[in-house]
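J.: The next part holds the structures, each set out as structure tokens.
Derivation of every value follows stated rules applied to the coordinates shown; laboratory data play no part. Small disclaimer: the values here were computed from a predicted structure and weren't measured. Cβ atoms are built from the backbone, for glycine too; each structure is taken alone.
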Structure 1
Amino acid sequence: MDYWEDRYSSDNTSGTFEWVVTYSNPVLRSLLDTFITSVHTSFLRPVKFLHPGCGDSTLGVDIMSSSTLSAPISLDNTDASPAVVSKMASLHPSSTWFVADVLSPCSTESRGSYDAVIDKCLCDAFLCGGVESDKLDKVKSYLRHCSEVTNDRGRLIMMSFGQPESRMRFFKQEGVGWSENVTVEEVVIPMEDGRKNKCWVYEFTK
């Protein structure tokens, strides 16, 4: 976390940055809209999302301001860096931002309080560098935290640059709180220079 806090503390600009894809991506938009419709139809209440490791992404802001959502939602943006949370709260005061550590067990009051977690490369960050055993432990703690904060029908929607061949051994550890039946969809991302990149969207269920 020190790296990210140092990075965000030294950033004096009001700029934002998006990892992987934006909310305008049709695969992500369709996945979220389908889930929102399903939850709202079943429970007739706003659908509650958590966006951990938000950094200076406007994904949560873009989702909340979308005019195409099929039902009302609420969304909390969190990050372990106080500096970036302060920055984003100043830029977008109408959205919810707070500091949180997703590698620790969730608090009693947070348990089961969300319908879904949206991860945009946060898990990728945990898998950058370090020895294999540490990475396994971090991912296990993170996935368990996401399971704890979501309800019995909760989802984890994860966008990642990691291919299934390199990720599934981390996702299918025992005790992570999710079913082993993780669905994967490949997404093609057009680049400004005309080339194309790829990412993968993983959907975890209980």
Structure 2
Amino acid sequence: LVDHDGRDDVLALLPDLPALLATGDAQFAVREGTVRVGRLDRLATGVGLLPPVDVPWRLDTTGKGTLDNLVLAPCPEVLQPLGDHEVRIDVDATGLNFRDVLNALGMYPGESGPMGTEAAGVVTAVGPAVTGLRPGDRVFGTVPGGFGPVVVADEHYLARVPDTWTQQQAASVPLVFLTALYAFRDLAGLRAGESVLVHAGAGGVGMAAVQLAR
């Protein structure tokens, strides 16, 4: 397979193809008269993203428009005294959504809020009015700023993780299934026995919609 840039001189490279194929490669890209072959290499990233010392942190951005602006920013506020219905969670897993990428690139329409909107973890503390959860419970749900080791969330947006689920499985559920459920129940008003056409059924929301429809 040869992918070329449409230049006339690409035909001059045809005699070289037998030798190229003899190398074991089967896919080539011709750009400006040069034959290129795909290779994987480790990207030099320097020191990378280093977390702050002795303080909770979360993945954030210093400016929208490029992923190069991602940082691990201190968020000591998660250790402040909890509000009545707040729950502090040690995060085990978070869900990465297309929304987070759009947020970092400054392409999300409207108010984007912090990155990381779903997570699963273990409750470490609860506010004075919380009655349905206690320290040690495995929970999952929608959270603000979930790309970090500690997060504080409202108890009304959390649920216990089913015993048969891993934390990773639980962290991938909230946004896509809530979106699909809202679309079916609140927007479309679907009833049992009705049929539904799911566009883009291979995406996260699409796969959740197919499961709910069944």
Structure 3
Amino acid sequence: MREFNDRLEQIAQNILENQLKALRTKAKPILATFEKLRDNEPLFFGKDKWRQDKQQALNAYNAVKEQHDKMKANGITDEHRKQANEQLAKDDPSYHERGKQAFLSIKLNELAELDNLAKQHGADKHARAGQTYRGKIIQSDDKMSLQETTDGIVFHRIGELEVGKGYTLSLSADKKSYSIQQDYEIRTRTPQQEHDQDKGKGR
């Protein structure tokens, strides 16, 4: 599985380098145009157009350079990995299929382990990536929490939540982080209660 991931990363790196190379190739004639204009300032007539053309060439070059530098700083992105996956599937379909099956097998094993862990703690299910859960926390320690929802008790791999309080919990798609929002009770007052409170203030 590691070999498969390493091969995908290498393809993604090649895609990134080709994109950077294409931007450098695109920038060269623009820079050449700017340098030619810069070094050939007219003595009398046409200075306004010369300045305008020179500035346009400089702006065009800077735009491409900025795109190049930003892409280089960001490095390999999820989009590059997606393209790498598609390219590997096209170039070596049998190898790609084996890698995909191995990946699915690992994921299924991980899900089974989480299901068992959830059941050991008395939960009906574990939190799924990209899902949002709302309900009261019924148990929490430094590593895990149990949340009572309308669909049953959910096991979360996040701890130190306040027991008895309502929370909205969302597990990110990459399973690396949680969005945590504590639900606060909104108290309302009747007109009579407001009137009684105002009378009390006037005393």
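J.: Suppose helix-only ellipticity at 222 nm (-39500 (n - 2.57) for each DSSP H run of 4 or more, over all residues; to 500) works out to -4000; of 1, 2, 3, which structure was it derived from?
T.: Values: 1: -10500; 2: -4000; 3: -20500.
Checking each candidate, the match is 2.
J.: A value of 0.10 was derived for FRET efficiency 1/(1 + (r/R0)^6) of positions 86 and 182 (r between Cβ atoms, R0 = 30 Å, to 0.05); which structure in 1, 2, 3 was it taken from? Spell out each step's value before the answer.
T.: Values: 1: 0.30; 2: 0.80; 3: 0.10.
Of the structures listed, the value fits 3.
J.: Matching task: 0.97 is the computed value of Rg/Rh (Cα atoms, Kirkwood Rh), for residues 78-125 alone. Pick the structure from 1, 2, 3. Walk me through the intermediate numbers first.
T.: Values: 1: 0.97; 2: 1.07; 3: 1.25.
Computing Rg/Rh (Cα atoms, Kirkwood Rh), for residues 78-125 alone on every structure in 1, 2, 3 gives 0.97 only for 1.
J.: While we're here: Rank structures 1, 2, 3 by mean count of other Cβ atoms within 10 Å over residues 70-77 and report only the one at the top, that is, the highest. Could the numbers behind the result be given before it?
T.: Numbers: 1: 17.9; 2: 15.2; 3: 11.6.
Once mean count of other Cβ atoms within 10 Å over residues 70-77 is worked out for each structure, 1 has the highest.
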